[in-house]
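The following blocks contain the structures, represented as structure tokens.
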Structure 1
Amino acid sequence: MNIDTHKTYTVEEAKRALERYCAYQERCHKEVQDKLRGMRMIPDAIDAVIVHLLDHNFLNEERFAKAYVRGKFKFKHWGRNRLTLELKRRQISRFNIQIGLKELDALDYYGTFDALAARRCEAIKESNTYKKRKKLADYLLYRGWESPMVYDKIKELIP
């Protein structure tokens, strides 16, 4: 008995499926293209579905960039560098990345950074000052906070 385990989709079925996919949460073009490739759609069908999603406002890169920045900053406490890198990885245009980063309130940004650095500094159980500074720097830099901010904060927290 030979059963095909891969379902094939018509363009209309793919449109409906991707409408639900995009309505669930904001998506970028790359995620939608990957999803359609996973559904084994041909390039012409992929283009047709993406045009449909754009026309009906299911897909909007500016809206995605704003939502992504707000979400990752609020829940993961990522800094501008990490947010920019992750958006570039998703092939978001430089223009939309700049619009997305404008979602960050300056007071909120620095307040979150100060709280995150202080909390992490307390959590690092290291007696060697050099190693403690290195661990804190690595932690903050990995999360995408700007180098000058990180090193100034380390001097302040670990004299």
Structure 2
Amino acid sequence: MNEIVKLDDLDRQILHTLMSDAKVPYAEMGKRFSVSPATVHVRVEKMKAAGIITGTEVLVNTKALGYDVCCFIGINLYAARDYHSAIEKLQQLDEVVEAYYTTGAYNIFVKLMCRSIEELQYVLIDKLQAIDEVQSTETLISLQNPIKRNVAP
């Protein structure tokens, strides 16, 4: 089981700052928090070593790239043993951007991005539902994403 790492106030301030803007220089954070840039560097490295910070990423505006349809699809498999092979096949679909193994009504829950409803229809019929392990699907189309954030440090 993963060990929960204890963060102090300085760690949380640094993490919160990096989560808001990963490009903030250590010197600027040092001034902001009244510590040296070296202290900020050491704290960041400790959080990386502890697995709290696992990397940085570029956030992409999907609408600017033409992806106007975001949807969530609940997938029921024929059998639980089909999970691994179904995930391998889902990984091959560029439109699938997230996947979760879930309890409840679905075995797998995926987030899918498409450029249009027509493309979504094609992906559903010719790609996703064509996966042998998929018994049934239910599609929920997102109208907007009013809340999008990370967990609080």
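Work out the source of -22500 here, i.e. which of 1, 2 gives that when helix-only ellipticity at 222 nm (-39500 (n - 2.57) for each DSSP H run of 4 or more, over all residues; to 500) is computed. Here the read-out was taken from 1.
Taking 21 as the value of relative contact order in percent (Cα under 8 Å, 6 or more apart) derived from one of the structures shown (1, 2), identify that structure. It traces back to 1. Among candidates 1, 2, the computation of distance in nm of label points 7 Å out along Cα→Cβ at positions 7 and 127 that gave 3.5 used structure 2. Across the set 1, 2, distance in nm of label points 7 Å out along Cα→Cβ at positions 55 and 111 reaches its highest value in structure 1. Given 0.30 as the derived value for FRET efficiency 1/(1 + (r/R0)^6) of positions 95 and 119 (r between Cβ atoms, R0 = 30 Å, to 0.05), which of the supplied structures 1, 2 does it correspond to? Of the options listed, only 1 reproduces it. When log10 I(q)/I(0) by the Debye sum over Cα atoms at q = 0.12 Å⁻¹ is computed for each of 1, 2, which one produces -0.66? It traces back to 1.
Tell me which of 1, 2 gives 5.8 when you compute distance in nm of label points 7 Å out along Cα→Cβ at positions 39 and 135. Answer by label: 2. Computing log10 I(q)/I(0) by the Debye sum over Cα atoms at q = 0.26, 0.27, 0.31 Å⁻¹, for residues 87-142 alone across structures 1, 2 gives -0.97, -1.00, -1.13 for structure 1.
With semi-axes √(5λ) of the Cα gyration tensor in Å, for residues 23-102 alone derived from the coordinates and found to be 25, 12, 11, which of 1, 2 does the value describe? Of the structures listed, the value fits 1. Here FRET efficiency 1/(1 + (r/R0)^6) of positions 47 and 71 (r between Cβ atoms, R0 = 30 Å, to 0.05) has been calculated and equals 0.30, so which of 1, 2 was it run on? Of the structures listed, the value fits 2.
Laboratory data are not the source of any read-out in this text; all were calculated from the coordinates shown. Just so we're clear, the structure is a prediction, and the values are computed from it rather than from any experiment. Cβ atoms are built from the backbone, for glycine too; each structure is taken alone.
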